[in-house]
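These are the structures, in structure tokens.
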Structure I
Amino acid sequence: MSTYRVAQVTEPDGAFELVEREVPRPGPGQVRIAVEACGICHSDALFVSGGLPGVSFPEVPGHEIAGRVEELGEGAAERGLQLGDRVAVGWFGGSCGHCTPCREGDFIVCRNLKVPGWAYDGGFGEQVIAPVDALARIPEGLAASDAGPMACAGVTTFNGLRRSSARPGDLVAVLGLGGLGHLGVQYAVAMGFETVGIARGAEKADFAKQLGAHHYVDSTSGTPVAEALQSLGGARVVLATAGNSEAITATVDGLAHRGELVVIGADTAPLGISPAQLLMTGRVVRGHPSGTSQDVEDTMAFSALHGIRPMTEPVRLEQAGEAYGKMLSGAARFRMVLTMG
């Protein structure tokens with residue numbers, strides 16, 4: 001009997017344990033992936049804590065997966081897949097195909113979205129079974145440890161910018177320079193935007209410039225963030241990657257007329273925005289989810305072309321609990337990535 005290892009929790013917020021399971025077989029329209037790397041995302045905490053409806057235990061999280069196709073289920077070859085293909089699976093782990101958003105072609109907001117670690121076992125293990133519509137092909141030159149985070153953190157920031165109202169030459173601000181924001185700044189620069197990095201502390205100015213930002217705003221300097229943005233002419237778009245509603249709210253009056261606040265950082269606290277801040281200037285506030293498998297492919301191709309990579313700290317699968325704790329505590333500044341084999 002062939003076996004593989006997973007890092008799982010058996011109760012909400014339980015300790016990770018490494019266990020062996022029998023290697024599964026893919027069903028119709030599925031493939032089995034030999035996982036090479038899996039990023040640890042802050043949203044994994046929603047699953048480990050049992051905080052979402054339908055999460056069951058034992059729980060194997062992980063939705064920043066990169067690996068190789070190792071076995072094809074019935075019909076998978078007809079989708080152009082071959083053994084050995086390098087693929088990634090992100091937050092978009094497949095769609096139902098029959099709900100209203102799917103019928104409209106808006107698969108990322110599928111009402112029955114199949115998120116790895118929620119709908120099926122995620123990438124904190126050496127094998128994953130995934131539906132073929134979830135697979136994004138990894139381009140040559142992009143390592144698995146880079147491709148994994150691109151399937152969630154990368155596509156979310158990339159898509160948030162390319163689907164915004166900003167055009168090359170516009171002033172675009174990225175709030176937060178962490179796991180999402182450090183990619184957002186790089187994408188904004190590569191897309192031709194006049195880019196502003198916003199974070200806490202004067203010491204992060206050099207880092208923002210290293211990422212390519214043309215300006216840096218220290219939100220703790222005493223000058224309101226909105227005032228600083230208006231002194232630069234007002235932002236056409238603010239990409240809010242920081243999961244802090246107060247910090248997101250502070251950027252709104254820094255938007256130009258018909259400016260757009262694109263929210264991708266999650267927080268449960270309400271935004272403190274009044275209708276008056278939006279009406280007279282025609283400003284827009286928009287939530288942005290991740291992206292489909294095609295969006296992930298686009299993100300990886302753009303990243304490979306422009307030399308954009310996530311800043312990662314790779315660790316072995318055996319260290320899953322330690323790495324998850326480091327992410328949760330904030331000690332991991334960028335992306336913790338589990339590596340296999």
Structure II
Amino acid sequence: MSGIKPALTVVVIGRNEGERLVRCLASVRAMQPVQGGHEVIYVDSDSTDNSLQVASDMGARTLSVNSRKPTAAQGRNTGWRAAAGEWILFLDGDTILHPGFASEAIRQASSDERIAAVWGHRRELRPTANFFHRVLDLDWVYAPGLTEFCGGDALMRRSSLEQCGGFDESLIAGEEPELCARLRAAGRLILHVDAPMTQHDLAISHWKQYWSRASRAGYAYAQMAWKTRHAAVRLWAGEARGNAVRSAVLLALLALPLAVPAAFPWNLLLLAALALRSAYRSRWKSTDRATLILYGFHSHLQQLPILAGQICFWWDLSRNRQRELIEYK
């Protein structure tokens with residue numbers, strides 16, 4: 001850059017991503033040029049593979065998170081604080097960037113100084129690979145417009161990050177909604193644009209991974225509700241309570257035949273009816289009926305591992321213990 005600061009810094013975070021990191025950095029290299037140029041920073045969270053060398057060989061500036069218990073928040077903070085750009089595009093190392101997203105996001109954000117973050121559509125790379133990819137692909141579907149939060153892939157103003165101090169590094173998940181809450185409290189806006197942003201490689205092939213991923217979400221629900229318990233607006237307290245209620249209903253229906261044998265199979269038919277209702281309510285996300293039906297069952301099935309994650313948080317809190325990353329890959 002010959003001493004000239006780039007307009008955009010792409011911050012990629014990763015941990016043992018392997019070939020996924022290669023694809024991610026290749027997609028960054030292939031993106032449409034942005035006015036003022038860009039730089040690429042890869043932040044590694046204690047990988048045991050050759051991620052750092054791969055990123056360096058592909059032209060990225062490499063940094064490492066030196067922490068006994070690294071988090072995604074630490075990686076993102078390390079990246080943007082070392083960045084030179086006025087715009088920061090955060091990417092997870094298991095994603096593929098759409099070539100036109102960065103320039104479109106900067107254009108949209110530049111239209112209003114209040115806009116702190118812009119995000120687009122993240123979808124699964126292989127949505128029909130199996131049940132897990134098929135249903136979780138719909139979890140990424142959100143309506144465009146002003147939103148309360150964004151995900152891990154997003155374009156942000158550096159000045160907004162500086163104003164709010166960046167991500168909360170004590171969180172093992174859910175750091176993006178927490179930051180967005182502080183940004184909105186400071187008068188900033190979060191904009192979801194109707195444009196492709198990234199493809200995500202979920203890489204889930206068995207139930208243990210599905211359980212771990214949902215459990216991580218439950219841990220984040222409980223942790224966020226606890227951290228903001230005295231705030232004017234409690235984050236995810238409603239989600240935490242809702243999961244507890246839905247899990248109780250699900251467990252009661254499953255256990256009902258033990259007390260009332262005649263309840264079988266009516267209890268299962270009731271569960272199926274609830275799943276179909278959820279599928280109907282989600283019909284705006286997809287036109288594929290089979291996928292919607294599977295998504296309806298997923299919306300109830302995932303409540304149990306989410307509850308397990310909540311229980312893990314309260315157990316850790318009672319023991320004054322800080323949990324490491326909950327990984328599913």
Structure III
Amino acid sequence: MPSIMKISVNHQIIEISGQRTLLEELRQAGLEIPSLCSDGENMHHASCMVCMVKDCQSGQMIPSCATRPREGMEIETDSEEIRRLRRISLELLLSDHRADCEAPCTLVCPQGIPVDRVVYLYDLGLKAQAKALVGGKDCSQCTKMPCQKACRRGSVDKSVRIRDIIGELIHDTSLPQGDHPAESCDKTLFNSRIGRFTEPEKERMKQQYSQPSRCLHCACQGRDKCRLRQLASQAGIKASRYGLSSQLPFKQEIHVNGRLWFEPAKCIRCGQCVHRTNNGFTFLGRGFGMQVIIPEQNKANIDEQIAACCPTGALYLKTEESC
């Protein structure tokens with residue numbers, strides 16, 4: 001039988017097994033500790049510091065995901081100081097995360113139409129499904145057209161003709177009436193921004209996105225499962241105080257295998273995909289310029305299930321109707 005260990009957590013003595021990481025022991029005790037770079041099951045090389053707690057004996061902030069508990073530890077998990085430092089850690093991660101959580105067109109639509117999904121399905125030729133998402137709403141009286149003014153494509157050449165596309169859908173009598181719209185996006189959630197396009201990116205956008213709508217489909221496909229976004233929302237972050245530092249190309253989509261895709265610009269270098277694959281993902285470089293890459297010869301070693309460990313939308317499974 002493993003021995004029982006006693007530690008002080010938030011001025012209360014609790015008993016733990018001492019066989020797991022401090023993060024898992026605290027969670028087992030019913031405490032909510034956020035984390036991004038650790039799955040909590042194994043010891044890990046801390047990178048995000050979102051799971052930090054305070055060692056009251058030393059006065060230091062320590063990563064609970066990479067710390068083994070010891071008898072008599074005195075830990076504090078929730079204070080103004082800890083919340084402030086966790087928030088700073090999140091803001092630093094966001095400064096290196098180049099992505100649009102939700103498409104700007106969807107965020108500004110006064111009728112709550114999931115514009116990005118509608119246009120995505122329209123480009124796939126799935127017009128009946130696109131019309132269903134519109135839900136019978138008519139944009140013909142929307143003279144200000146905020147969706148087209150917010151359109152990312154407008155900074156490349158000309159905005160997507162969103163109002164015309166929706167008008168085409170709702171007036172096409174060969175399509176069934178769209179009376180079951182999808183739930184609109186939650187505008188209270190944190191939304192990251194991709195920043196300005198470089199001139200080479202603009203040229204790439206023109207070539208890469210020449211489908212019927214010309215839409216850049218900038219909304220993140222992993223936004224619904226993104227733990228970085230969830231934690232940023234919980235922390236009340238509206239924008240990172242450090243701005244956007246990432247210079248990685250927007251929507252550089254790398255096909256790994258099967259349905260699995262990788263977007264380096266969204267990667268926060270947590271290392272989960274590196275540590276959980278054998279001859280798969282790896283680190284390139286050191287320090288602030290370090291990147292996570294997937295060598296071509298390693299792609300066959302990667303299972304689609306690795307997407308579940310990614311705390312952002314950098315790794316995702318692409319389906320025909322995903323957007």
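Every number in this text was worked out from the coordinates using simple rules, so none of it is lab data. Because the structure is a prediction, the values reported are computed rather than measured. Cβ atoms are built from the backbone, for glycine too; each structure is taken alone.
Key figures for this structure:
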quantity: Distance in nm of label points 7 Å out along Cα→Cβ at positions 166 and 198 from the coordinates reads 1.8; which among I, II, III; calculated: II
quantity: Which entry (I, II, III) yields the derived value 13.5 for mean count of other Cβ atoms within 10 Å over residues 30-37; calculated: II
quantity: Structures I, II, III, by mean count of other Cβ atoms within 10 Å over residues 150-157: label with the highest value; calculated: I
quantity: Which of I, II, III leads on Cα Rg over 2.2 N^0.38 Å, largest value; calculated: III
quantity: If P(r) over Cα pairs in 10 Å bins from 0, in percent, for residues 78-245 alone is computed and equals 10, 31, 29, 21, 8, 1, the structure in I, II, III; calculated: I
quantity: Mean projected area of the Cα convex hull in nm², for residues 6-141 alone - structure with the largest value, from I, II, III; calculated: III
